[in-house]
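Just below sit the structures, each encoded as structure tokens.
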Structure 1
Amino acid sequence: MKKDNKTLIILAYFSALLGVCGHASSEFFVKLSGISGVEVSVWRFGLGGFALLILCLINPSSRNLITPLKKDPYPIVILSVFGMAFGQFLFHWALDFASVVQVATMVTIMPIGVVFVARIIEGTKITPPKIISGIGAFLGCVFLLTDGYIEQLSGAGDSILGIYLSIGCALVGAIYLVMVKPYVQVYGPIRMTTYTFVLGFIALYPSIGIIWNIWVNPFDLFDRTQVEYMSIITLGIWNTCIAFILWLWGLSKIPDVARGNYLFFLKPVIALGLAFFILEDEITLNQLIAIFAITGFVILEIFYSPISNFFKFKRNQSI
């Protein structure tokens, strides 16, 4: 491998890792914003959509936002509003009830969900390694649901509702990622993400205003404490725009994209660290087991081939 290529691959992995940190820290900044999840959705989609819109207009390859809307208006609007936008809304709302660790861990099953959704929609074959990671996701769900029920029975909170909302977020996100793929290939990921947040904001603003009677006034942003308004701005600029770009660029340069996607499973570990050391959240045994189940089974998937070959070699030797 040439030195330049090796350096590029290292930078790509580092870029993707920073993108994962952006994903993982979003729960953290939602909590620090000090506002409800439904309201923070409007702020994030507004600021993030505006930042992505500027990015699209600066980049010549993504500047034309009108032509795709003329060619495929219904798929773009429906996927933007009822796809990732709705999934992100469920994600933010879940944090009103569940802890950062619970939500981060549950949302991590999204890439695994993509495998099973792709099987239903596209007929993609599910390989044994994917079944292994699927088992890990199932066990993680069981432990977190158990954790939520125990908390609810003890009268300590309503985390079970937040866990259900997180599952809904992961499911909606998985469906979106599979169905949006052909449009991303044609129009590019930056444009499709811009549509998601801009059109999502247009849908969320009146919906949340009518249902929850929360009409977000952008001029009220700096009326909050410095920690709160900086958290809201960080959600829009860093977690939504910059981290997304770093993640996409990194994955586009990593030779093995599937292996690069495994970095996403660091999300609950990063979120746990932020929650424990900064938010001082209590981490339960069930939450730790859930993280171990999901990440542990993904590690088994990564090393499935060498492990399988090792046991085949041992079996052949014993014959």
Structure 2
Amino acid sequence: MKRSYGKLLALVLVGIGSSCSAVYENLDPCQHNVGFVYDYNMSFADAFPASPMPMNLYVFDQDSLFVTTYSGSAIELSNGMYGMPVSMPAGSYHLIAWGGNTEDLYETPALTAGVSAMKDLTVRLRRQENGQLQQAQGLDKLLQGVSSINIDSTDHSQATVHLMNNTKQLVFIIQTDDGNALNPEDYHFSITAQNGKMAFNNDMLEDFPVTYTEFVKSSMSQDGLDVLKAEINTLRLMADQEARLQIFANESKGNILDIDLIAYLKMFKSTYYSNMSDQEWLDRNTSFNIVFFMDPNTGMITTLQIGPWKIVLVDHEL
């Protein structure tokens, strides 16, 4: 009989020791971590560790009701990934991550635990009371991703949120056919799109359009070449929506360019990415460089170049 009790006691101790729900001096409590990976880019590689940024991690239960928020800088976890440790009761949870949605630039509604649903989580560029917005400053990365995690009180849990960057940088250069310099004060650039309000899953929500204007503009001279350079940030570009690019010239010349930027960007998707949807291609790219060629006699844009490809503009109202 003593022998039988000894075996039973050993089995019980093994069962207890394998659980990290109980804390012993020689055992760590259960670890629950959420890692962030920014690999939805054209490099198809994780760029998050190169510049980890503060993140907001919104947690919802299996019924999609709000539980809590974890906010702060991502830290290096034990597996080398950057992320956040979390502590929640056992259960299944939805995870919504946003990074860069700072209060000075974006409106994110306050959520009430047990009451607010996932659909109540939105991110919107701050704007005037009438809903209009002239966005003239540069925008840092705005990262977003969704995932889920199953918390087990008897084991460690790990979830990974794959992020994409909603901020797009466009660099424009105007060069005249005769090479003469252009005065930056005589030209103004803008992109108008309805992309200033996003749902929890990064879908665009109906809202007033946003007009983005240049936050950098200057003349440049290099190797005997004089050009005008301007930079604009915009948020997520949608393959099925317009983003109107306009270039305005002073001296009563008016608009010298008015095109649907999306239509042109989609034209220049390389055949190398033919298996990639237009939307994925726009989402993975974070920057676009476009060169415009101007007729010095008419002051009108005649050609644009994206990468090695050129298009001669005939109808400026595309």
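Please state which of the structures 1, 2 yields -25000 when helix-only ellipticity at 222 nm (-39500 (n - 2.57) for each DSSP H run of 4 or more, over all residues; to 500) is computed from it.
This figure was derived from 1.
Highest-scoring entry among 1, 2, by distance in nm of label points 7 Å out along Cα→Cβ at positions 39 and 231, is 2.
Kindly point out which one of 1, 2 the value -0.29, -0.38, -0.48, -1.32 was derived from, the read-out being log10 I(q)/I(0) by the Debye sum over Cα atoms at q = 0.07, 0.08, 0.09, 0.15 Å⁻¹. Of the structures listed, the value fits 1.
For distance in nm of label points 7 Å out along Cα→Cβ at positions 127 and 199, the highest value in the series 1, 2 is held by structure 1. Output the label of whichever structure in 1, 2 has the greatest value of FRET efficiency 1/(1 + (r/R0)^6) of positions 263 and 279 (r between Cβ atoms, R0 = 25 Å, to 0.05). Going through 1, 2 one by one, FRET efficiency 1/(1 + (r/R0)^6) of positions 263 and 279 (r between Cβ atoms, R0 = 25 Å, to 0.05) peaks for structure 2.
One of 1, 2 was used to calculate P(r) over Cα pairs in 5 Å bins from 0, in percent, for residues 95-166 alone, giving 3, 17, 24, 18, 14, 11, 8, 3, 1; which? Of the structures listed, the value fits 1. Between structures 1, 2, the greatest calculated value of mean count of other Cβ atoms within 10 Å over residues 79-86 is seen in 1.
Once distance in nm of label points 7 Å out along Cα→Cβ at positions 31 and 247 is calculated for every structure in 1, 2, which label goes with the largest value? Sorting by distance in nm of label points 7 Å out along Cα→Cβ at positions 31 and 247 in descending order puts 2 first. Each of 1, 2 could give relative contact order in percent (Cα under 8 Å, 6 or more apart), but the derived value 16 comes from 2.
Each reported figure results from applying straightforward, stated rules to the coordinates on display, with no laboratory input. All of these numbers come straight from a predicted model, not from anything done at the bench. Cβ atoms are built from the backbone, for glycine too; each structure is taken alone.
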